[in-house]
Structure formats: structure tokens, C-alpha cells
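Down below are the structures I want you to see.
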Structure I
């Protein structure tokens, strides 16, 4: 058995250790998760005093806004856990029964699909909120029409991107030798 040169061994160990440079990114994402939580509760505190004055559309808009924040928080959490486990180190914490089923099983391909699915859902909620507000508005000029058109275009772009990513993963998974 031949021994690797020292320089090659040091380089490989250094490259392998460099994965820890990603850890601060995940800690920063925990900060983003906290920010989403603060905004969630701000929305609740701001809107709950008006709950008895709300009509159905206003209540739906409140619920959609909170769902939107929740989906964004779920997305950040998935990126933190799966990114850390895929690129830095395995998480060996907590009791096994407390771990979500998907932890440790979301590979990079599944992470991409979960990300785009969450983005499509968030975009769809934003579009639905726009449509609901449209029903309340008397001011529907060309600027508003352009804004809605661009929201629809962006949403459809996310949907098509998601379908294409899923198709690429499906094709890659069905290649011979995989």
C-alpha cells in the first residue's frame, strides 16, 4: 500500500475541514428564523384587536399572511437542518423519536425540490392576497394591472422551474447505472 505525499494529505484534510466554513451561514439562518418569528407575532398583535371588525376577506388575508410567514420559516428550517447535515456534519442531538422523519434523509436533490415547492407556495399565497385585495379596491389602473401581470409571470416562472427541476431529477434518477 503506497502512502500519499504529505502535501496531498494536508490539502485533502484542509479541503475536508473547510466544510465548517458553512456553519456560520446556518447560524445566520437561525437569526433569519428568529426575525420571521418576530414578524409573525407582530402581525398577530397588530391584527388581533381588529378581529371582530374583520370581514371574511380580511380574515383570509390575515390567515394567508401568517401561513406565508410559516411557510418561509419552514423553508429556512429545512435549509438549516438538511444543509448542515448534507454539507457540514450529522446532527446527533435529541431523542430519536423527537427527530422529524425527514431529517437525515433530505439529500441535495430533495432539498432543491422542497425549496422550489415552498417558493411556489409562497408566491401563490402572495398572488392570492393580491387577488383578494383587488376585490376590495376601487382603484384598478394600468399600474395595478402591470403589477398583477408581473406577479403572475413570476409565479408561473417558479412553477415551470419547479416542474423542470423535478423532471431533471427524475431523468437523472432513471439513467442507467444509477
Structure II
């Protein structure tokens, strides 16, 4: 993702500043709002990425769209405008939310299944995740019928693939490897 390293630096600086001012939660709400709005509005994303518009016009538009921002959130916007990085606003907002969750000891676990999880299964998965990490975990379920069955669990940098499709692929590789070895 273009600019993600720079966006991470701005998000870290923003979080550090917000923590120092003891308003990290308020800024997090603003960043969630900004990220959600930009994810839904392609026009606003295109406006921020436009090389034709001046940063002052972009700043005016963003201030109008997000008129009720906390002063620290406004300072982050101002910094992005000043440094000609306003096009990174959406990524900065997403990174801030992730960093804030880490700061608060929260983690998001992503579970991909062939069918939606019901409440009972969700509780079982959360119970298993609780044995793997001491953080507060929220669960996001993605449905992908191509995995056929089972699940794929991802927490931070760790992924556990217990899908039927993965097991079939592994079995196929084993047969191919054994067939190639026996023909030698």
C-alpha cells in the first residue's frame, strides 16, 4: 500500500500526542469516523488524492466534512496538510485505530469460515483464542465458501489454517511429491 510506512509514522505520532494530552479515546472515535467515511466515499478519496487541487482546498473540504473533530484530531489533519500528506488521511486513520487497540490491549481475530458462525461456535472460538492470548479479543467472521469447510484463524501475525481446502491442497502436494520420488 503506497504511503503506508509514512502513514504509520503519522499515526504513531498522533497516538503519542493524544496519549500525552489524555484524549486518545476521543481521537480514536474521530479516526474511526474518518476511516469509515473515506471507505464509503470514493469521491472524497479521489479529492484527497487529486494532484490538481491545492492542499488548502482539500483542507477546507475535509474540515467541512469532519466539522466536529476533537482539536487533537484537527491538529493531525493540519500536520498532514502542512507536510503535503493529506492524501494519506484514510490510511493514517486506520493505522491510528489499530495502534490505539494495541495500546488498550485489544486484538482483532479474523476467522474465515465456509458458513457464518453461530453464537455457540463464536463462544467456542473466543474461548480457544483466550487460551492463546491475554489480550481482549473481538472476533470478525468472514465467509468464504471456497475453503469448503473448517476455518482459517488469523490473530496479528499468526495464521492457523484448518480449512478443508488447505488440507486437500496439502494432500495433493504429498501425492505429487511421492509420485515424483517413486518415478526416480
Structure III
């Protein structure tokens, strides 16, 4: 919901950038152009007006668009801009949006890596003892294969358990 004229103009302009970019993040979109082409005319703004300049500054400051090259008459929409338009147009699943806001993807990946390593180390110690007791000193290919399968299963179990823990933590932080 827009709270001011500036924000209302900016969000209309953002929607025009979204539409004209063809939902491509790297596609530069002109503010204005010949015969009313560009994001500003599509949003109902004069590309040469002060209100258009203010709306563009607002979008740049919010991180929704970025200037392309030295020519500041073209902009690309950012991921944050895409997310904002999808939110405005209700194109995003509210449940998915809640998941994203709980914990950043980068934090989840780091936590998953640390937990899976810790759980894997914890599970591998009893496994090493078991392998030492069950597999004879004179080993064959079958024994090596058994050890590899057991260690692989241990790492898989560690990753799945760590993933479940991280998802529960992220969901609880919503």
C-alpha cells in the first residue's frame, strides 16, 4: 500500500520496469524514449519531469533498480525490485515469503555445513569402531566396498538430520 505520492509514482514506475524488462534481471529498460516508449510513459509519468526523477531516485535508493552504464536513462530491475513487484501484485506465495524472511539462504547454508560436519564426526566415531571390529585385517574389495557404503550412509544421514534442524530453526524465526 502506497503511503505518499512519491512512493505511489515510484511503485507504478517499478511495475513498468518489471513489465518492460520481460522479467529478465539483466534487461536494461529506458526511462523514456521516442513515441512514448519507456517505463515513465507506461507508468503515466513524464520522463523529463521532476516527479519522475524523484521516483527514480526513490527506486534506486530502495535498491529496486540500478543505473546501467554511464547513460542514466536506462535502468535494470534488481532482485529486490522483482520481489517488491511480485508482492504488490500478489504473485508470490505468502508461505514462501515467510520462509525467506526467517533466515537468509547464506546463513542456512553455513549452518547446514557446520551441523552436517559435526553430526558426521559424531556418527563416524562409533562407525570406525564397528568397522575395526567387523572387518578383518586382511581386507578384500568387498570389505572396502562395505566401508565406503557405511561411511556414505553416515554422511547422508548427517546431512539429512542437519537439513531438518536448519529448516526447523528457520521456520521458528519467522
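Readers should treat all values here as calculations from the given coordinates under stated rules, not as data from a laboratory. Keep in mind that this is a model prediction, so the values were computed, not measured. Cβ atoms are built from the backbone, for glycine too; each structure is taken alone.
Work out which structure the value 1.36 belongs to, where Cα Rg over 2.2 N^0.38 Å was derived from one of I, II, III. That value comes from structure II.
Out of I, II, III, choose the structure whose coordinates give FRET efficiency 1/(1 + (r/R0)^6) of positions 19 and 43 (r between Cβ atoms, R0 = 35 Å, to 0.05) equal to 1.00 when calculated. Source structure: III. Comparing distance in nm of label points 7 Å out along Cα→Cβ at positions 51 and 147 across structures I, II, III, the highest figure is found for III. With helix-only ellipticity at 222 nm (-39500 (n - 2.57) for each DSSP H run of 4 or more, over all residues; to 500) derived from the coordinates and found to be -22000, which of I, II, III does the value describe? Comparing all candidates, it corresponds to III.
If distance in nm of label points 7 Å out along Cα→Cβ at positions 67 and 131 is computed to be 5.9, which of I, II, III is the source? Attributed to the structure labelled III. Taking distance in nm of label points 7 Å out along Cα→Cβ at positions 75 and 115 as the criterion, the top-ranked structure out of I, II, III is II, with the highest value. Looking at structures I, II, III, which one was mean count of other Cβ atoms within 10 Å over residues 11-18 calculated from, given that it came out as 19.4? Source structure for this number: II. Taking FRET efficiency 1/(1 + (r/R0)^6) of positions 35 and 123 (r between Cβ atoms, R0 = 30 Å, to 0.05) as the criterion, the highest value among I, II, III goes to I.
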